[in-house]
Each structure stands twice: as structure tokens, then as C-alpha cells.
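Computed from the coordinates by the stated procedures, all read-outs in this text should not be read as laboratory data. Because the structure is predicted, anything quoted here is derived from the model rather than measured. Cβ atoms are built from the backbone, for glycine too; each structure is taken alone.
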Structure I
Amino acid sequence: MEIKETLAKKILTEAKGYLDVGFTHSLNPYSGCAFSCRYCYVREMPIQRFKDIPWGEWLDIKTNAAENYRNEIIKLRKKNKPVNIFMSSATDPYQPIERNTNITRGILEEMIENPPDFLQIQTRSPLITRDIDLLVKLKDKCEILVSMTIETDREDMKQIFAPYAPGINLRLKALKKIHDAGISTQSSISPVLPFTPDFPKVLDGIVDHIWIDTLSIGDGSMGKRSERLGMPALFQEHELSKWYRKDIHVMVEKYFNKYFPNEMIRVSKQQAFPK
């Protein structure tokens, strides 16, 4: 893994594309991602396509992230601008190295002093439980949603598509711990991977929202990026092609509606949760 410390010019990026559904900004404490999920659409974005080093083998640490956040949100507040943040869109804010760097923790500490209006933390790492103390303080200052990526309840599927990501059971335990702390939680089934009929049951009681996304909708290119990443062939190789279909979100939403109220469930083509 090639690791570099960098000074970012800005830390808040104006929300566009799929984030332009209630979010005003994205925030990425790192560039690159050690989890290296095989389906990750960022592999097909300029940040990676112009890199000589493969995705998953490099990481840039934005050492001035908290300072930038403070300066940028103060300017936005002077303009009476709303600040609804998605953290993160092109990395995971809880990279393994976050245990030592505390970049994301530093941002959260700054948010307690200068809170946004809404913050969604998108992660697949149980490391987020380390910061429950800060999340509890922050939820009294702004609306906050912790969204844990749980694409499936099958560990064998995770090993095929995201072998370097944290285990599914570890993520579920982390989500429960956060939910039990009184923090609003979401399971992000993103993208939908093959799951067992009991998947809804393992989420019952530990999530307030469920987000459904697919390789066709959620790659930002109507499935073209996923195709270039070889996802159709990978599904076919493991005899899973019936799960690789453009209407899979319709089927999954219908199935989960048997277990959860309609208002708990959203799919990525619909409006996001911040209002």
C-alpha cells in the first residue's frame, strides 16, 4: 500500500449527480480506499483511471481535513447556505489507517463546534463505533444518519465481491451498537448482492432506514461502469446471473416491504433522506 500525506485545497465538494437529492456537499477525508471492492464505481472515475497504481493499493491522507472543514463551513454560514453532507462518496471515511491518523475523528470533533444541518456517514467499517462518543454529542447539534453498507447477509458473497472489506457480522454488530446509542441508522444494500431469505430479519430492530442500490443504478453511468469492471462476467462465473438484472431493485424493495413499512425503504432512484 502506497500511503501519502497530502494537503487538500478544499474538503467540501458541491454535491452533483446522484448526491443532488438533498445533499449540498460531499466530504472525503481520504483519497483511495484499502477495501478495494471489486464492484466499486470509483475504479472507473478519473481519480483512479489516471493513476498508475491499482485501486486498493494507494491511499492519500488529507491531513488538513478538519481545518479545511472549519474554514469552509464558516464561509458557508456567512452566506446563510444550508450544509447537508454526505461522507463519503469516493472513499470510506473509516479506512483501516484511521485507527492511527484520526482524520475522520478530527472532522467530527470540528463538526461538534461547527455542525452541518445534516450529516450522513457512509461506511462499511466497524471502526465507526470508536467514535460513538462524538456521534452522540453531534446528534444534539444536527441531524445525523449512520449508513452501514451491508450488501448481503452472505459472507461467501462478500468474499467474492469485496474480500478485503470487514465481515458482514462485524458490520451488523457495529450497526446495532450505534442504533442502541440512540443514533439514527441505515442499512445500505449497495449494491444488491445475492442474499438469503432471512436478510430482512437480521436488520430488524437495528435500522431506521433501508437504502437499496444496484450495479445498474448506482454506478453513476447507468450500469456502464459496472460492465467495464466485469461485473456481468463475475456474476456469470459464480452462476449468479439471475441477480444481475436492471430491475433487481424492484424485486428487493417488494420483498423487504413484507417486513418493513414503506416509509423505511428507499431505492437510489428516489429521493434521499435529508429534507
Structure II
Amino acid sequence: MTRPNPVLVGVIHLPPLPGSPRYAGDLDASIERTGREARLLVEAGFDGVVVENFGDTPFFPGSVEPITVAAMTACALAAREAAPQAALGINVLRNDAEAALAVAVVARADFIRINVHSGARVTDQGVVEGAAHRTLRQRRALGAVAVRIHCDVDVKHSAPLAARPIGEEAHDLAARGMADAVLVTGSGTGRGVAEADLAAVLAAVHVPVYVASGVTEETLSAVRRAHGVIVGSTLRKSGLAGDPIDPDTARRFADAFRASRAGA
């Protein structure tokens, strides 16, 4: 079953998983929370969810350990069972596209998110290089061409090795890296996107563009031109990434999002 590109996507921040420094020893609780949060997002009015291993800091710069892939698969399956109608995305931080594809195939996910798909970025994990050439070939080899590849441009928590206009980067990401969607972020988790950056990316590509950080109820009108938004921190009552999603906050945001689109 191929679901259309969602327009309103909520991020499920997984607690620390087995093998990570802060793992608390209860994977069942993480699996149960994943299913619960996927269900409440759909009930609030979201049409897509992303499952990501946000609690596994500090992140590996490349391939994660097998235990992480196994744990994320269990969580992703819980999300799929709880919200079968929602578009499901997988993000294996910091940049393991191979693992994300593997989880997506098993969990019947619709897309994966890749922070650095092409080019290279300086991050707190060191220099992270994109591997579009491998990811696209792996997707074909797995028979998973229906799994869309959503890719960040000028991704948060990073800096370029050599600065380029964001429109040029976005164009190459879609045209040469074959990204199915382009994600625009601010400089860090929960930080807003510069309107000039969003405008430049929208003008440069012909694939869906998402605003993927820092969107609040108050800034929804500024991002109406984007195909959709991906929100995480905003859905927590505390506003802090990693905390549980608050149902009332999620419902209020979804209502505000739909209202902003109705008035576009």
C-alpha cells in the first residue's frame, strides 16, 4: 500500500534504545509509547508520523549498531499497527540511510529521512558525507522503490565544508541526488526556518518541500507555501524535544495547521 505524501507530520522521539549510553533497560515501554504516540497523532489530525532514535545521543556518524536497527524495527512496527492509515517515516540518526531503508521495508513504511544525502557537512559527529549513490542502489536492490527518500538541505546542527547558495544545494539534492522531497530546517532542533531559505528552495526544486523545524502555531502562516510541515518539539507541552507528545497540544496544532491552509 503506497500512501500519498503527508502534509502534516509529527515526530515520535524514541527514548534511549538498547546499546545507547542512557538506555534505562525497558524496551517494552519504548515500544508501547511509540504505538500510543502514533495513535494519538492520527487522532489529533496528523496524516504522517516519523519514528526516530532521538534519545540515542551521542549519535554514530555513519552506521548504527545492529541492536539499534532491531529496536527501531520493533518500535516502527508498533507505530504501523497503531496507525495503519498514516504515512510512516523512519529516521536513523545521525545518518544511517541503509538502516532506515531496512527498517522501512520490514515495517512497511512510506518514506525515510536522510540528514545528509549528498555532499558533506561538518557536524558534532565529525564530517558526515552523503551516500546517495549507495542509498538509491540499495533501494532498488531491496525492491523498495515505493519508499520515498526525504532529504534535508543545509541540515540543522551542521555547517558546510564550503558554502553554497541553499537553492543550488536543493536543486542538486533533487536533480542529481534524486531526493523525493526536500526538507528545510533552522540551525538547530526547534529553531525556525528563514523565510528567504524556504523561498529559495521552493524556487529551485519541483518535488515536495517540507519545513522541518521550528514551526509553531504562530508561524504557520509564514510556511503555507511549503507542501507540509514536520513538527517535533512543538508537540510537547514543555516544548522540549524528547518529552512525550501531549495530546491536547498536538490536537491544537493540527487544528491551527488546517485552519492556516484553509485560509491560504
Structure III
Amino acid sequence: MHATALASRPFEVTVEDIARQAGKLALAHFRSLADLPVETKGHLDLVTEADRQVERLLIDRLRQAFPEDGIFGEEGGDIPGRSGRIWVIDPIDGTFNFVRGGQNWAVSIGLYENRRPVFGVIHAPARDLMITGGTMILAQLNGKPIKPLPALDMSRASTGFSFHPTVSTAERLEAVRFISEDLGISFRFCGAATISLVEVMLGETDGYLSIGDSTWDVMAALPILASLGVSHTIDWDRTELSQKLRFACGSEAFLDRVRPLLQTLSLAT
């Protein structure tokens, strides 16, 4: 499809189509894992030929659809643009799960404009999930509006949680201690930031705590969450796309409870 034809369609539909194409390619690799080469970027940090092929597809399709925009991707894609808008992409968030045959992985496409995440598409093909939304676009799951999120109830509260493999053992233990002891709530660790944030969107958890995510892990999810009234603690004015993140997201009631931990972890860095 030519760029002129793409321009006549709502841009969110175009990006959803691109995510679906990427998901189809990733799913084909997922179904033949025995033949998929896997490389190590670091301890417990993997990359596959599927990651690279899906990122190339995303870059090609996004450049065709939005030739003035920049692109920033996990596996080396960093293409400057002229519009001031940047598409931040993660071809397969949750590669470790993907390689092990788990379903907790997703294609993530987020739009970054004026130093803010403004729109996102998340496609988890193994789980048949397509989620879109943004600061000015209603959040939808498989084409239907996502229900309002429940209020925080500490008697049944839960948070998603993740840390980068390079995070120290002491910081990991302090985070687990704080969640379990100081907050007295349960936590879930699914191994993919995008999926953890989807759990917040669907009301399966009340928030998410990250120690070491990258911007491409969260760029699609955060604007979708914003459309659902979910806040976060990232100061984008002081954050570059190449930085690792330490943040929490959730309702203001949830954030009030986890800020002491974030302050402790910030002092430890």
C-alpha cells in the first residue's frame, strides 16, 4: 500500500495493521522454535533472528506509512526523522519467554512526541490480544473499549514487578521485602514489561514496579494506561530514550504507597 493511500486512513488503524503483520511473522517463528537461532546479549538477556526480522518489518512498514517520522528500536534501529515524532518499537518484548515457549510476549509500537508517549499499539498474537489507545484515543482491547479500572483495595491488592538482570541482589531483595512486608500485597513477575502493563490495563493487577526497563518496553503501554486514568512516576523531561527506567505506575493511591521504595532505590544508584 502506498503512503498516499495510508494517509487517507486513521493512523491508529494503520499502526494496528503493521502490528498485526509483525505479530504474524513473530508467531511463525514461535511455532518453529527448534529451528530458531538464539544469541546472548548478556546474562539472561537473549536476542533471536525473530527479533531482528520483526524489527526490520516494523521499520520498513513504519517508514513507508510515516516517512517524516523517526524510529527508535531495541535491536539497533535508530532512524532520525524530520517531523519531531518518533516511533519507539520493541519487536518482541519478552524474548526470554518467547524462546522458552511461553505466551507472555508481545509486539510493542509506541509514539513519542514532544518528549511524551502519546499513542501505543500492543499485539500479543499468542494470546490473541490487540490493544490500542493513547492520550487522546480511547483504549480498546480487540476493538472494544476497555472497562474502567477498579479502585485500589488493599485487602486484595497486587502489583506487577520486574528488574533488569544487571540490578543488584540487594535492590531486588529490598523491593520484594517492601512489597511483601511494608505494603502487604502480592506481586506477579511475568518476565515481560508490556504484558505486566497489560495486566494493569485489564484490572488483573493494581500497578507495576520496574527496576531497569528500557523505554521501548513501556512506550506503547504508558499512553494506553494514561487513557484509562493510570499515572506513572517517570519524568520525561529528564529522561532520554536510551536510559534505563526505575518507575511505578498505577492509580495515585497506589503510587503514594510505592514512592518510598522508589526513593530508596534512587539513592542506591
To test your reading of the models, identify which of I, II, III gives 5.0 for distance in nm of label points 7 Å out along Cα→Cβ at positions 70 and 246 when calculated.
I
Structures I, II, III, by mean count of other Cβ atoms within 10 Å over residues 150-157: label with the highest value
II
